[in-house]
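Colleague: Next up, some structures in structure tokens.
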Structure P
Amino acid sequence: MSVKIAATAVVDPRAQLEPGVQIGHFCVIGPAVRIGRGTVVANHVTLCGNTTIGENNRIFPGAVIGAEPQDLSYKGTDTRVEIGDGNIIREYVTINRASEKEAGLTRLGDRNFLMSHVHLGHDVIVGDRVTMANNVMVGGHVHIGNDITIAGGVGINQFSSIGSMSFISAMSKILHDVPPFMVVDGIPARPRCVNTIGLKRNGYNEEDVRILQTAFRLMYKHMIGVEATREQLLSAGPIRPVLRQLFDFMDESCSGRHGRGRDQRRKQAA
């Protein structure tokens, strides 16, 4: 399979394009860009910076991937963007390369669906099979797990973590970590129920759903707290992996600032 480049595209000769790549009209591809086999880049797309894109992705018109982070402290270090395989990146999505404050990497995993005008800020890490609807805004340093749905117009505060198998309702304001397996909603958002539909669609059994619903009632309805919920459920046995995952996430969230486990800025300053 040959590489197909439209006559009006501007592709730096140092860019690395694997067989089957298609570049549409009026695209701009920078010198440090690498694009994997079978990826299709539509018209008016800008790929810049140290950006690696995997195989069989579809990138729609107007997307900008690899631009400098929107961080006034950035000093021009050669930080990176990595995109995995099989992603759909719709119109006018922006994915900024990393700042110099963490590992120097912004990453999008495999088989994700980013609808139009989604923004991924610097140092954001996204797992696999995540759907983000139109106008989702993800602040810097956010970590997002696997198998998550984020509905339209959601804003996610920097340093937040979004647990796997969660669902964020439209127009929600995420100021704190979102626990795995939960549906959250509101301004600011808070857990409303267990994501039972998502769990069943992804092969979790009835016992997993039941024990998570019990944990939700104890923590968010009866308000007995994480430690009391942990003691009550783990002492009853057997200990199901979903509970371990939930409580490990909650422990991490409680270790940080304002309910964001990754936000350690106060401790670093001290």
Structure Q
Amino acid sequence: MALIFEKKNGIAYLTLNRPEAHNALNPELMMALCDAWEEYRDDDSLRCAILTGAGDKSFCAGADLGSLIPIITGAIAPRNDYEKRFLANPDAADVALLKSFELYKPVIAAVTGHAIAGGMEILYSTDIRIAAEGAKFGLQEAKWAIFPAGGSSVKLPRQIPYARAMEILLTGELIDAEEAYQLGFVNRVVPRENVLEEAERFAGIIAKNGPLAVTAIKKSVIQCTGLTIAEGLEKEKALATPVFMTEDAQEGPKAFKEKREPEYKGR
């Protein structure tokens, strides 16, 4: 299967599973991602997600130039059910890459290898990013006369300094994990064998927090981006107030006072 989707201890694990193709995005993988993100969003037992890649070379090499791009450009006709389903769903790429999919639960990226093109673009909508030493990042679309349409021209200049974003976008050259860290694009750079462990450490911390508070915080950050300060504060207030009215908001301070672990119910 192109995607391995697992649930363990309140954490969803999404593993891109095409190591022989550097985990490149073909129609099967894209549609599997669409299904997995929707299931993660709708399953109240899942508190956090970890997105990673199989193999020891690539996290994701972006779109499969032999299948996905020819299907998109019309160079070939759909040959199987995955390709037919992908073509029939105009929002499939947006959902798979989290480009415009409304997901307010946290997502942690365990970047085990190179994250190129679409493999880098899916990271824009992750919240914490752990990168392996030696991993490289970049958008090489301009080199192949295509557009990095997974949100790069919109989101990348908002996540790192403008001039560096333009350098990456226009040259198509790659940067290494340490440079990505210096730019603030990733949170940690660790040996490859420790990437998933570090991602799980963050996921474990988040999964223990109040789930309604966590989702409201992420929703506020996303929805307040681009608003004026006054508008943002009003939106934040509207999202924060219901959180204070929950049973979890009573349980948290009570547990702290009683010096015990809180038992959050998500209500």
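Since every read-out is calculated from the coordinates, none of them should be taken as a lab result. All of these numbers come straight from a predicted model, not from anything done at the bench. Cβ atoms are built from the backbone, for glycine too; each structure is taken alone.
Colleague: Comparing distance in nm of label points 7 Å out along Cα→Cβ at positions 119 and 255 across P, Q, which structure shows the greatest value?
Modeller: Largest calculated value belongs to Q.
Colleague: If you rank structures P, Q by FRET efficiency 1/(1 + (r/R0)^6) of positions 103 and 223 (r between Cβ atoms, R0 = 41 Å, to 0.05), which sits at the top with the largest value?
Modeller: Details: P: 0.65; Q: 1.00.
Answer by largest value of FRET efficiency 1/(1 + (r/R0)^6) of positions 103 and 223 (r between Cβ atoms, R0 = 41 Å, to 0.05): Q.
Colleague: Have a look at P, Q and say which one yields -13000 for helix-only ellipticity at 222 nm (-39500 (n - 2.57) for each DSSP H run of 4 or more, over all residues; to 500), as calculated. Could the numbers behind the result be given before it?
Modeller: Details: P: -5000; Q: -13000.
Label of the source structure: Q.
Colleague: Name the one structure among P, Q that FRET efficiency 1/(1 + (r/R0)^6) of positions 7 and 135 (r between Cβ atoms, R0 = 25 Å, to 0.05) of 0.15 was derived from. Show your work: numbers first, answer last.
Modeller: Numbers: P: 0.15; Q: 0.40.
Of the options listed, only P reproduces it.
Colleague: With Cα extents along the principal axes in Å, for residues 47-142 alone coming out at 39, 30, 25, pick the structure among P, Q it was computed from. If you can, show how the numbers build up before the last one.
Modeller: Numbers: P: 31, 25, 22; Q: 39, 30, 25.
Answer by label: Q.
Colleague: Rank structures P, Q by relative contact order in percent (Cα under 8 Å, 6 or more apart) and report only the one at the top, that is, the highest.
Modeller: Q
Colleague: Identify which of structures P, Q gives the largest calculated value of mean count of other Cβ atoms within 10 Å over residues 159-166. Write down the numbers at each step before the final one.
Modeller: Numbers: P: 23.6; Q: 13.5.
Ranking P, Q on mean count of other Cβ atoms within 10 Å over residues 159-166, first place is P.
Colleague: Now for a separate question. Where is distance in nm of label points 7 Å out along Cα→Cβ at positions 95 and 111 largest, in which of P, Q?
Modeller: Q
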